[in-house]
1. Determine which structure produced the value -11500 for helix-only ellipticity at 222 nm (-39500 (n - 2.57) for each DSSP H run of 4 or more, over all residues; to 500), calculated from the coordinates; the candidates are P, Q.
2. Ranked by distance in nm of label points 7 Å out along Cα→Cβ at positions 86 and 102, which of P, Q sits at the highest value?
3. Mean count of other Cβ atoms within 10 Å over residues 70-77 was computed and gave 18.6; which structure, P, Q, did it come from?
4. Given that relative contact order in percent (Cα under 8 Å, 6 or more apart), derived from a single structure, equals 32, which label among P, Q identifies that structure?
5. Given structures P, Q, which gives the highest value for volume of the Cα convex hull per residue in Å³?
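Read the figures in this text as sums done on the coordinates, not as results from a lab. Owing to the predicted nature of the structure, the values given are computational and were not obtained by experimental measurement. Cβ atoms are built from the backbone, for glycine too; each structure is taken alone.
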Structure P
Amino acid sequence: MLIQLTESDSQILECFPVLAQLRPHLKQKDFLEQVQRQKQGGYQLSFLERDGQVLAVAGFCISECFAWGRFLYIYDLVVDEAARSEGYGQNLFEWLIEFAKRHECKQLHLDSGVQRFNAHRFYLRQRMNITGHHFSLSL
C-alpha cells in the first residue's frame, strides 16, 4: 500500500474513477484541466494505491485564517465503493493528519453533506467533532 501526492497527469487521471463516486457531476474529459487549475490555487490531490489500483483519494489544501490559524482543509475524501470498510479510509485520513502536522497546521477541517450518515460515523470514529453548520447560497 502506498499513499502519495499526485505528481503526473496519469496519476491525476487514475484518481478520476474513485473521485467521481463522490462527485458524480464531474466529467472525465474536463477532470485533468480542472485539477491543474485548482492546483494553481493550492489544491493537492493524494491517493492510496494497492497493487497498482487507486482505492482512495483525498483532495485538500493548506490555508490560514484568523478563526483557525494554519489548517488543512479536506475538500474531497472518498474510498472506492468496492473497497470500503477495509481500513483504506482510515489509512488515508491518518496520512492527511501527519501531512498537516509536517506542514505546521494546527487543525484539520472538512464539511460533509447532511445526508452522508456513513461518512459522519467514520469522521466521529476518527475523533472529529461536529463544530458548526455550513451555510451556502447558490449564485
Structure Q
Amino acid sequence: MGIFDALSSGNKVEIKDEKEAFVAVVFACMAADGEISNEEVSSLVNIFNTKQMFNGVNVGEIFKKVSKLFNQLGGPIKLIEAAAPKISDTLKLTVFANAVDFVLSDGFAHDKEKSLLETLQNLLNIDNENASKIMEVIIIKNKG
C-alpha cells in the first residue's frame, strides 16, 4: 500500500446493504452509455416511489453515495461487481429486470451495455432462460 492509498483509505465508500446495491446496479446501467438522461433519472425516481423497500429511505443520500463509489471504483462494471454480493436471491430477478429496462429503454444496447448486462447476469447467477425471458418482455414493453 502506497502513501496515497493510506491517506485515502478513510474516505473509502462501500455498499452496505441491499437497498444501496439495488441503486448501485441501476446507477451503473444508467451510466453505462456515458451519460445519464433526465428520462433515466425520472425512471429511477419512479422505481423508488413504487418499491416498498425504499419507503422511508433517503434515496438522495444513497444516490450520492453510489455516485461517489462509481467514481471511486472507476466505472459501471466495477460498481456492479461491488453491488451484486449484497443482493439476496429473492431480489436478483427484480434487480436484473430493472437493469435490463434501463439499458434497453432506448430500444437497443450498445456493446458496453451488453457487456454490463452479461456481467450482471453472471454475478447474480441468473440462468439464460430467465435472462432471455426478462429481455424479451422488456423489449416488448419498450416498443413504440
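1. On the way: P: -11500; Q: -20500.
The correct label is P.
2. Sorting by distance in nm of label points 7 Å out along Cα→Cβ at positions 86 and 102 in descending order puts P first.
3. Numbers: P: 18.6; Q: 16.0.
Considering all the candidates, the number was obtained from P.
4. Values: P: 20; Q: 32.
This figure was derived from Q.
5. Numbers: P: 135; Q: 122.
When volume of the Cα convex hull per residue in Å³ is calculated for P, Q, structure P comes out on top.
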